[in-house]
1. Going by relative contact order in percent (Cα under 8 Å, 6 or more apart), which of structures I, II, III comes out largest?
2. If percent of Cα pairs over 21 Å apart, for residues 121-200 alone is computed to be 22, which of I, II, III is the source?
3. So semi-axes √(5λ) of the Cα gyration tensor in Å, computed for just one structure, reads 33, 21, 19; which one of I, II, III is that?
Structure I
Amino acid sequence: MIKKKADLEIIDIKPRGYCKGVVRALRIVKRTREENPEATINILGKVVHNRYIMEALNYYRIKTIDIPGLTREELLQYVDQGILILSAHGTAKKIIEIAKGKGLTVIDAVCNDVVSTHDIIGQASAQNKQIVFIGKNYHPETEAILQNFPLVHLITQESDIESLNLDSARNILITNQTTLSILEIQSIIQAILEKYPQAEVNNEICGATRVRQEAIIKQADLDALIVVGDPNSNNTAMLAQIGLEHGIEHVVRVESIEDLTLKEFKQGWRVGITSGASTPTYLTKMVSHYLKEVDLRNPQRKPKIDLTKILE
């Protein structure tokens, strides 16, 4: 029997899936439960930006305290006992002090790349430098930076630079959130340098974010790109943006296979699949395997997601 030719040519874009920071954070969370089987464990905000990870942690009786619109300090009022795990995005020192003051056992799952950014800003502050931080407003990484270093000047988009009023006689440092677009940040940095050419630049986009974005740039001849990841994940959003900016006409973001619709795909298309740095590999593989076998005219039933495999 001759096997039917696949309707779509699927390109698994690598690297993809968990970065080292997410691997470390999940390892800390799982170890905390193993070492404290009966303890009350809460995570302040999502440990990483992925809903399925949160649901998998609920399965292991680890509760995520996350209410849209509330700061980490406001979320802390909902935790009164047990172990508190801090997210990979970084947490303000003030929050840690309040948590310990409430008698909570605090465990920090912060990413080492985020720690590096805090260290760089801390050193620059000690040297009386003016600091410009490029980041997304209300993102937890930016929130922690602004709380720890209230004199930092936040730039969220190029138009913000017009109102930036620095002392040209003093040293200036430009740095950034670790999960931004490598293209977007270049234009913003260049615009700041045009106004303050003497400024020092310390680009802190993490290696995992950078190589994932560069991998998409190399695949710009695709007919379509599927980005698997949480809708609130900034690094996932940047992957989709990079695809669009490099001429891929059909860029689709899905949280999992459950969101995948086939009506926009055409037979013979070359379709790339990538995922954010906080997306479980299990979810990305599920999309890839399904599309490699799919019959676009008569699609097979989608497989069910098994929460016990999310943290693998």
Structure II
Amino acid sequence: MYPLNYIEPVFRPPSEWKSLILQVTNGCSYNKCTFCDMYTSENKKFKPKKIEQIEEEIIKVAKSGLATRRVFLADGDAMMLPFKRLKEILELIKLHLPQVSRVASYCLPRNLTNKTVEQLAELQALGLKLMFIGCESGDDEVLALIKKGETYQSSLVALKKIKQAGMKSSVMILNGLGGPELSRQHAINSAKLMNEAQPNYLSTLVVSFPLGEQRFAERFTQASLKPYRQLTQQELFSEMETLLSELELEKTIFRSDHASNYLVLKGVLGNDKAALLSQVRQALKKPSDANLRQEWQRGL
């Protein structure tokens, strides 16, 4: 356990469980996505942390003697910070924690509109190697419904910038985000976006609403769509089959193993595409033989 005082709750990608979580901002600067309740509590109002405080915390970790080779910049979109501030933070990490080999961060596509490829490459050289991008969908209708504030094109531009800068990208797509009515176009256009972007990592989780789905569902009614409902288990598998069928990836590590998923899928696309599709089709045909998670095993 690192000796830092966090403003709770703190979220991080599952793969960052061994990383030092360095809270350089509190909350999310956008915080309008209707599916997300992560930063809605009163104590999570967005605020960048002062550089002096960040340096104090980095020094505190260095003096603790605790080994850390990876750092994750929290909270929701630390990459909204200006290039100059991000550079300062990375230089402090390099100065006080020279053993750190990789820094990662969540990143909204809009965070990169005011940063050049050259600036991102400079940040990469200072240790910022991996961006976690919540694209959620590649379908513009779905993105508008969830008030993501992004489009297919804005996501693609950001992902290409990341690649040009020599960084790696890990993209998240939300299974079930469009409900039954938009399920197919959500899957097809999400696959199309991934095919153009060719991310290093791609993962999916099932959209869920621990605090209730009213805020999310009312957008569907306002758009004169059928009332939103969450997809059934079989509908989720059908959407996943469409997504995998449409994906044409060269060497992307694919994971659908989050606790929200009924069916655990792991592989490299495209090498394992046929095997992954076979798993999904088996789950569609005979769920009892597919080693699915039970409801009590699922969660965020």
Structure III
Amino acid sequence: MKEPSFGVNISTSAEHRRHPVADAMRAEALGYDFVSANDHPSGTEPTFETWTMLTWIAAKTSRIKIATRVLGVPYRAPGMVAKMAESLDRLSGGRLVLGMGAGYSDREFRAFGLRVPSPGEKIEGLEEAVTIIRGLWSLSELTFEGRHHVTERAVIEPKPEHQIPIWLGTFGARALTVTGRVADGWIPTLEMAPPEVIPEMRDAIYEAATLAGRDLDDITLVYNMDFRLDERSADSAGVVTGSPEQMAEQLRGFLDLGFSAMNFSPAGPDPERQVERLAQEVLPALRSSVSPCLPRPGCAPAASVVRGSMHG
């Protein structure tokens, strides 16, 4: 199994009390492997635009990877995303993870004057976008005519110096198949995909990858979750809670499900302290954890996870 890697969410909030760059610098100092940020450009709360904020973070850090979690594909032309990603990856010294999704909020589509696609159209568009981006990164010229995206003799230079990972945030059966066919990583959210449904979803990805002739070890499974490190916390749906020992036990169960990376968002008061405690009191015990076997289609989940408890 891959050595586990751990990331932390950086809020896009632009309220005066929030300092995303300082939060990312602190995460780097604490030993986290990556930071991530979501992509919801429309809303009444003040927020930073995701790509701009992550670029500023990349300029102020030196080691930690930077991940979009996840860019809404319909908000930006895939060819432009390919160019943006190459530039940020190069300028950051190869630290970008390009996370993408189909765009779940129909309200955001309407807010920006975009046609609201059907769920099937969103998934088709997502796969086409990955095809275009990879094509522009690798081919001297790309002409592509899909149902949703088109390029004509498109060229970007320079090409990436290495393979920029593409993670997809997907949930439905058709979207999971696309993930298995084309993605380097899968990043579901615990609230929308609790542990008890992960084996079936994971196996759907692996089956599609196998049919596409891919090596399953090339697909990184990344679990995105809210957490609250508190010995007195009661069970909370969709939030991993408990003492450091209880939380470590739960996270080991997620490793047993095949997740080799996890992304954490602090829930509750004092998020800075939560992030610090997680790095110092929980994650060191998991750094050397190795799952007994890398789950494959048909593999049963760990017993501690099947119970479905988010609290030890």
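Coordinate-derived values only; no laboratory data. Note that the structure is predicted; figures quoted are calculated from it, not measured.
1. Top value of relative contact order in percent (Cα under 8 Å, 6 or more apart) goes to structure I.
2. Only one of I, II, III returns 22 for percent of Cα pairs over 21 Å apart, for residues 121-200 alone, namely I.
3. II
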